[in-house]
Structure P
Amino acid sequence: MARSRFRVVTDSTADLPEAWRKQYGIEVVPLRVHFGNETYKDGVDLTNKEFFEKLAAAAELPKTSAPSPGDFAEVYERLRKECDGVVSIHLGSNLSATVESARLGAQAVAGFPVEVVDTRSVTMAMAFLCQIAAQAADLDSAVAACEERLDRLAVLALLDTLRYLQMGGRIRKVEYWVGSVLDFKPVVKLEGGPIEPIDRPRTRARGLKSLLEHFRADLPVERVGVMHAQAPADAERVREELQKELPDVPIEIGVTGAVLGTHTGPGAVGLCYIRK
């Protein structure tokens, strides 16, 4: 196999389309999901369908954990035989210890350039950066292309409930209490910091409308994708509506993996995008 200039590494929370992984040779390091004493590698030992079936039957919310530094070091060590450097693009440090593990893993592989990018984001927003980096001419250009877009990444999501975010410690309890008592269908936003509830519609139909309205307020965009957790019909309706408004912007549809699904729960629909 010919030696490549550089390779892209990411983690399973990018929800990377399989076609992109194959086309660009992107390495995916899985996070872990723990149901009691059972541990699964996200996207490896557990399919999305199996995960949501287990989630529905679970008495307690599963735990999630970052890859170890050794997991990353093993991948970097293998890749040093195939390329001259790596750009490693990961789940935000505002959400997980994954970035820190990647940095420690990189330190363990002496003499091999590994540039770790903290996206401060998740899911297809990360996947977009992976694709953009993979298309760059060299390692420095790949890193620059990612860093130039970090402040323009955003994720909007409609959730059926705040329960999973609260149980996972991703929002304050008072925000959960207000949402649960009044049975809202919350709309939340992630934009480089904590996950923030930004609207509290009473019905799912109004929630989808709010999701689109908040997205339109951020136009124009360079890229946009629709993600869902067991809500394919709603995701397709959102994609079709957006495609009419943005005919020149390709709109991907993806499915959230087990780690993100742990915190959103079933029924979530999200928009991941890069503002212009």
Structure Q
Amino acid sequence: MSSVTETAPKESIPETREVSPAASKFADPLWQSMREEAALMTQEEPFLASFFYSTILNHFTIEAAISFHLSNKLDSSTVSAMVIREIIEEALANDASIIEALRADIRAVIDRDPVCDQYSTPFLYFKGFHALQAYRIAHWLWGQNRRSLALFIQNRVSEVFAVDIHPAATIGKGIMIDHATGIVVGETSVIEDNVSLMQSVTLGGTGKETGDRHPKIGKGVLVSAGAKILGNVSIGEGVKVAAGSVVLVDVPPHVTVAGVPAKIVGKPKAAEPALDMCQDMIENGDNL
């Protein structure tokens, strides 16, 4: 998508700060940029004017907008969008870290996805972003011991987005889930900050253990398309997992692993492959 407006430099977007709805349009540069983008897109594509107004322009804050947009995505015949929106608003009101993570996730997509040049794009269109934000609501509910509701949201995310993230999993901020279809993240998985997951990635168990049985993914890790990481294994910081690999053992920091079963085949050129997003290990790739 081509850019339709100049936005503030990416590095100028500050960390999240609580602001009142009345002041948000002056004190929230990220949200203001998204509103400016939506206003211009409304002029450029009048057929989508009602969409841009309902999802962005009618809302004073990013919190209000995500609760509206996400609840409509998760709407079902048995639990309405209105009810889901109340649930999302409750979670956001009680845990400021959810919106902090949302902001970091938007920045992650802008920084890492070459097709994304507007802050509003992942918010409006990317199902990996939507699934991740819905997981954050379900995770809060799980922590409040409202497990039936958390599992309901997990189920709706799986049905709507083809992404299955257990609400008990622990996921940091600055996460990009690219393309998203077929992502599976098990109950005891841990994903630290600034990780990128490509489509069809599984963080699963071996099918035999109970208790703590899922992978632990360190900061800055890139898990490429179709990779499977199984069992309670540790993937060190700055690791690149090549596409289609099956990882069954611990991986030390700052190496590249590939194959079935995966073995160390080199070192990534970037300290945090998740930020570099280079999946090519031959022409421009790793130090083998």
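When mean count of other Cβ atoms within 10 Å over residues 39-46 is computed across structures P, Q, the figure 18.4 traces back to P.
In this comparison of P, Q, the computed figure 4.6 for distance in nm of label points 7 Å out along Cα→Cβ at positions 63 and 207 is attributed to Q.
Once mean count of other Cβ atoms within 10 Å over residues 71-78 is evaluated on every structure in P, Q, the highest one turns out to be P.
Upon calculation of mean count of other Cβ atoms within 10 Å over residues 95-102 from the atomic coordinates, which of the structures P, Q produces 22.1? Value 22.1 for mean count of other Cβ atoms within 10 Å over residues 95-102 corresponds to P out of P, Q. Please state which of the structures P, Q yields 19.1 when mean count of other Cβ atoms within 10 Å over residues 55-62 is computed from it. Of the options listed, only Q reproduces it.
Can you rank P, Q by relative contact order in percent (Cα under 8 Å, 6 or more apart) and just name the one with the largest value?
Values: P: 21; Q: 10.
Going through P, Q one by one, relative contact order in percent (Cα under 8 Å, 6 or more apart) peaks for structure P.
Any read-out appearing in this document is the output of simple, stated calculations on the displayed coordinates, not a laboratory observation. Just so it is clear, the model here is predicted, and its values are computed rather than measured. Cβ atoms are built from the backbone, for glycine too; each structure is taken alone.
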